[in-house]
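So, here's a batch of structures to check.
No lab work stands behind these numbers, since they all come straight from the coordinates. Only a predicted model underlies this, so the values are computations on that prediction, with no experimental measurement involved. Cβ atoms are built from the backbone, for glycine too; each structure is taken alone.
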Structure P
Amino acid sequence: MRQLLGCVVLPVGLGACSLLYNPSNIDSQRDAPVIPIDAPFDGDPSMLMLDHARPATLLEGQGAGGSRAAILVIDGTNIVKQNTVVTLTPMAGATKTPMVVVDNTRLETSADGRYLSVPVTLPVDKLGLLAGDSIKLDVKVEQDGPAGRISKTLIGAITVQGLGEIDGAVPAGGFTGGAPHLYSLVNITSGSVGPAAGATEPIIIRSTSSLTIGAGLTISVTAANTVGGPGGGAGGAGGAGTLTGTNPGGVGGGPAGGSISGQGGGFSPDTFVPTLGTPQRGSGGAGGIGTTLAAGMQGGGGGGSIELTADGNLAVGAIQANGAPPSGTGNAAGGGSGGVILLRAAGTLAATSLDVSGATNGAAGHARYDAGGTATVGTPNGAFRGPMFVDPPLFTTNPRPTITIAGKPLSSVRYFIQNDTGSMIRGPFTASIPASGPGELGWGALDTEALFPGLNQLCLVVATGDNSSDTANCTSLAWVAR
């Protein structure tokens, strides 16, 4: 948990940028020139003006459960540091008042008076802030001027988004696939974690704070007979028996489904899991061939896909994403391949075991775990440790700061930078993890290999990923030049 002693507790709150990153928000513009920072500030503090506050939308739970505090960046003119205070209050007409902690003791301003950054936290508010609540906040800056205190306010500049919590049993009916299930807290103490009936897309569960699933609970997206797990391909139908000749078995579903009677489901050779989409999906085995002696068995379905992501600490038990064996009787069919397991934690990560085994002659799937803190996986079964930021700063006075990253030793990673509106992006650039432990981002000397002034989103992807990767790990960082 973050130390909040010395912070000012105000009636409403703000969350940090999450690593729950949506790459579709990035425009294609790249290599934009660095916007110059002006000479040292010589303006008039009494002429304070505010333009924008970023990020525009904040999520309940940021700063709790081992997650990082938010960094709020306000841009304008004639902003000074001495005795400056930021206050967040509900916009007129708001029906709720979320909790917030604003750490004005760590407020920073740029030398040219154009930027202010301040850490803020939006605690988990189980009773006061509900899933779907959307509350606009006024952002007020008050500072010393030559003739006394002066203040300016941005009306409704920030929106706080309320989220639900799981604190107890698994939701009835299981989890639907496709769109992420986003919570401010996940603490599952009873029930089996698995897909809802008919789920055909990966199960994605994310928390803006911590994510805990009891070690003795079942977590499974394993295929069942011919039905693939969520995101996995179906097994092929068996060929019908025939009085003369043969009938081929049906091909397996998925990107690498068995294509020859009795062939097992295959899997992509890329073990880094750059995406939860194709080709990183389990595939079904082909049905058995039908002959004069017997019909073919049914091919086994491919294992499903599951992602568990925490902006804070993550602790889970055993996870299974196995392919299914052939079913029925008759001539041999192919088994399904394993599926995909992706675990991500900005803090510590602990898991009992990760199993993506294929069935019969089906290929193994892929598993990956990313952690900014200590990572403990009891039985990794060949899982790849992906890249994650290690305790990144909230703000920096250096456009090329020292940023530590963890991951598999001797692996290559990529990173890119997005500006505060998502209209510009720089990268990807390449960095590496040394054999001895954590590495650092390898900033280049060009102006385009640096942070943007103000708020940035800094993202890590695996070596085979790119700026559109849906498994990118991102963090917010403010460059405030001094």
Structure Q
Amino acid sequence: MPIPKEILAVKRPVNTIVIVYGKNKNHYAVRQRVGCRLVDGRHIPINGPTIGHIQNGVYVPKSEHPTPVSQDHVDLKDWANIQLCDSLFSDILAELRKLYNEDDALKIYCITLLRVCNPGISDYELKEAYEDSFLSELYPGVAMHRITICTFLNNLGKTCSRIVEFMRRRAESIVADHHILIDGTLKSDESKVNTLSDFSRKAKTKGTRDISILYAVDLETMEPVCSKRYLGNMVDARSYADFLEEYNLTKGLIVGDKGFPMGAATNVFNANKDLHYLNPIKRNAKVIKTYDMLNYEGALKGNDGVLYKKVKCKNCNKYLYAFRDANRAAKEEHDYLKRSEGKNKFNDKDFKERQATFGVIIFECDLNLDPEVVFKAYSRRWEIEVIMRFYKSACDFDKTRVHDDYSNIGSEFCDFLASLLTCRLIKRFDNAKLLEEETYKRLMSILRRCKKIYTHGKWKLIRINNSYVKMLQQLGLLEAPAVQEKKKRGRPRKTTI
């Protein structure tokens, strides 16, 4: 369709051409000529980008056209949650930069922060969450498209030696007198592609296949040190030695449970003089009778109703510590009798044999420690269960979201970092005494409501409740108002008679 002469007569920049478009062929774009090419001896012009349009008989440059709202920047973004996470986790970004280039380190870092601030988020939702949060202002230009992230996690898993090196460096930072808690957890994984998914010991209860995740946590810092994935049907004792050797855990006191016996990693402990163990043993172990461990020495100081006994084993550098908790013994006896209700279920002989071991726990250790230290160290072991609970519930990592082995390894590395960040958030909330009144999820929800809006050329915190302002001040995200000193009272007014 020919272009009307009055349209062609409109004044426009030189070296441009008018292009007609639209359903009714009544819209006119002005495109720039960027050169020409030689075809069969003829010079054919090359059209470049559109630089403007002709509207109502006037040339309007493209720069004067308002940007479509679908292509414009987000002016209202999540701020407080991202800002707090970044302030607590920036040192990990520095560690990632030592092993990965800038783009890869930022991708890992951003995925971690978004998974913590948006529990249960899927990979295809990361791009939108990135653009809607202040993370895109702190670290602009990070490629977070779904296809990009899927490919990246796969490549991250293929270079798993860097992940191992990252974990090893964290293990090297352990102080020799720290207590290291080791425990395992299961994640549902129904993938038919990867080689890690299998039926675990809990398959009858859960009804799903799993992968096994082994974690090491520093009891003093209450932070995960390292983690590794294993087959879902592999018992903890089988992976114990491999875990210690893989990450070069050579110092500290390993506080395990009955699933991590010292015998499963004897070579590792013998090869590292600064690595020690504190493990409970089974109540039917022969050494209990050999050293008469149920004949206690006395009551443990500072612990109501706890008896203890300490013995050094003969012909080896090993100590046994026995404890009997009266409260725990009463509960175990009550549970035993409740299970034995009914005819022909109660066995008096079995009951009397078990009664002596109700509430009893016995440890073996290669260090000469005070019984109070041993009991306190194991009593705090439940704290790793808290971390595992937050790992699965607060971060929503109870199941995998990828299929093949490489993507599983890469995604699990980001999950490990997310659990590390979660522990730091919990400590910050605890130090600010916020967990006394609110739950972790509630606090994260409040932080997400504290957004910033871009107006008049700068970012500004939206109007929020005074209680939210106080919380941000307690967390160090806002400056607390200066306390004004009360003016001293002046000289009393004279009285006239």
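Numbers for the structure displayed
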read-out	value
Of the structures P, Q, the one that 28.3 was derived from, the read-out being Kirkwood radius over Cα pairs in Å	Q
helix-only ellipticity at 222 nm (-39500 (n - 2.57) for each DSSP H run of 4 or more, over all residues; to 500) from the coordinates reads -11000; which among P, Q	Q
For 17, 41, 31, 10 (P(r) over Cα pairs in 10 Å bins from 0, in percent, for residues 264-319 alone, calculated) the corresponding structure among P, Q	Q
Among P, Q, which structure scores highest (criterion: mean count of other Cβ atoms within 10 Å over residues 48-55)	P
